[in-house]
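I've put the structures underneath this note.
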Structure 1
Amino acid sequence: MEQITYKVYVGIDVSKAKLDIKYDESSSLLTIANQVDDFKKLNYYFPKDKRNVLVLLEATGGYETAIVKWLLSKNIPTAVVNAKRVRDYAKASGQFAKNDRIDAGIIREYGQLFVKKLHIKQSRSKLEEKIEELTRRRKQLVSIRNKERQHLATIQNKEGQGSIKRAIKFYNNEIDKLQEKLSAALKKDEKLQAKAKLLQTVKGIGLVTTYTLLGELPELGQVDNKQIAALAGVAPFCRDSGSMKGKRTIWGGRAQVRTALYMAALSASKHNPAIKSFYERLIAKGKTKKVALVACMRKLLIIMNTMVKNNEPWHSEIA
């Protein structure tokens, strides 16, 4: 993938109410409201050729969504960086103080130094965004419903049980409605529908995993296998020092995608002959079930990445 050299780096510290923006080496800091109507003020601080600009923000639990969407709509290269990595960089640099001005500057510095390791966000269609939001909402409701089911097992009072059962019924109906909306959304785009059908030729990949991959991992089929594994957070990282060989661990990545892959790998390790055989070979070699399952997650993802890239359905030779 071609590496672009950016001339202007902009760091943005995001909060619910405002954006603190560091756009050059001076002490200047621009502060605007975290509202779409205020975003246009940024145009005065960007050069005409916006391809030379790289905007960096931390992931802040969703507060960054609106500004990222606006930046991508203006074709401004944007990277959402891991907040812990930025903080670790700040500490390593001797910067222990923390405020909005400092944070925006540190984010900017981090981007300049590690630009080659950053993943630039890709713009998505409104339909892909809708699928992502509906899939996330479905996951939230499923989580709440599961908690209610746990409460039902611990309460003895009939009135309390009745309340919980009514709540579970409500969540079941809401989940069904979201499922219908997701299905209807997918039918509006032939390319996405074809991609969904392709993914579901893999035994173990169900509708929920498919919706998650479509909404949260648009890079599937567009980047190489190492990059897709890193984006999903299933790439193994070594922990070696001298003669000591530590355990490989996975870290970072997109939590929603990783959760969906876990459930898919759990199913595939039992019902998909190729993945089941791979899982059993790892167990026979002495790998723990958790390690073997993570390896299955990575293998599944790489297979799907290849399938989408080559536009070919599942067949045993791919595995």
Structure 2
Amino acid sequence: MIRSILTRRDLLAAAIATSLVPTFASAQTRKLRVGVLRLSSSGAVFLAQDMSFFNEAGLDVELVFFGAAQPIAVAAASGDIDIGVTAFTAGLYNLAGKGALSVIAGQSREVPGFPLDAFLATTKPNGDALKKPQDIRGKRIGITQVGSSFHFVSGLVAEKYKFPLSEVTFVPLQSMGNIVSALQGGAVDGAVLPATVASGAIASGAARLLGWGSDEAPWQIGAAFASAKVKADEATIGKFLTAYKRACKLFHDKLDAKGVAEAERAPLLEIIARYTNQKPEAVAKTLAFVEPDAKLDLPNVAHQIDWYQAHGFVDRGFGLEQVIDRRFVKD
């Protein structure tokens, strides 16, 4: 009788303990919504998600996909997402300058030999005159938004070849899909697109490649940034960066580095391919350069702010220190 009572008590205690496990786990796991684009430059985020780096850091991450970079910054400022990982834009800088978000780490960089931003020409007759990136002068060029990273890299080309950026007619088409459609129909003479999307446009016959932004002017193209509502939670951002930097190192060491065995690269390429809706071999041709510790080129970020302000795309009255979070970004 005593044995039977003890057994029932033991079972009851075990049942209570088991019922508390999900509650305890839930209390320890922080939910985060992270905004990204379906590009290989976001590959570190995809690796961190798919390989459970975020989960191991105590985070339950939901990836939220967008069609252009600027809306990601807007979503972070409004609180629709907690963290964004994408290209710098005028919108991002303006919102950071107002305290609506803060940059906490780097993303990808334009480095020679690593295709990232592609200068393209339509294959329609109106694109025939474009042979090189500097030929955007005097042409209609499709970009996502005014003040986008595509606008900035075009400005770098104008600076390099010494012509006024005002001589380029930029056509803001809001999304990368719209830019590809415009190239297909000849509605623009050319465009600037990220390598992931550009490779598809070229393969479909809608565009031909003029050159890569990385070969024209290296620069810091993207960053990770936190919304105002989450940036006060230093512990959570620390967890995110632990997982994110772990994935950046993996990306750099196994995908950016030369001489890595295909058996080590293939599983990582397959993960990125699933998120970008590409084949692994296509991903391998469009890999961005990622710093192993997700560091930022701070002098270049400061130059970008100055450039955007000089062209009237960004409000004046703030600089680098108002954009970055010094708790996480070091010199």
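Quick notes
- Structures 1, 2, by distance in nm of label points 7 Å out along Cα→Cβ at positions 112 and 296: label with the highest value: 1
- When Kirkwood radius over Cα pairs in Å is computed for each of 1, 2, the largest belongs to: 1
- Of the structures 1, 2, the one that 13 was derived from, the read-out being relative contact order in percent (Cα under 8 Å, 6 or more apart): 1
- Here distance in nm of label points 7 Å out along Cα→Cβ at positions 136 and 152 was derived from just one of the structures 1, 2, and that gives 1.3; the source is 2.
- Structure with the greatest value (metric distance in nm of label points 7 Å out along Cα→Cβ at positions 40 and 216, set 1, 2): 1
- Distance in nm of label points 7 Å out along Cα→Cβ at positions 64 and 288 from the coordinates reads 1.9; which among 1, 2: 2
- helix-only ellipticity at 222 nm (-39500 (n - 2.57) for each DSSP H run of 4 or more, over all residues; to 500) from the coordinates reads -17500; which among 1, 2: 1
A short reminder: the numbers here are calculations on the coordinates, not readings from a lab. On a predicted model such as this, the values are computed, not experimentally measured, just so you know. Cβ atoms are built from the backbone, for glycine too; each structure is taken alone.
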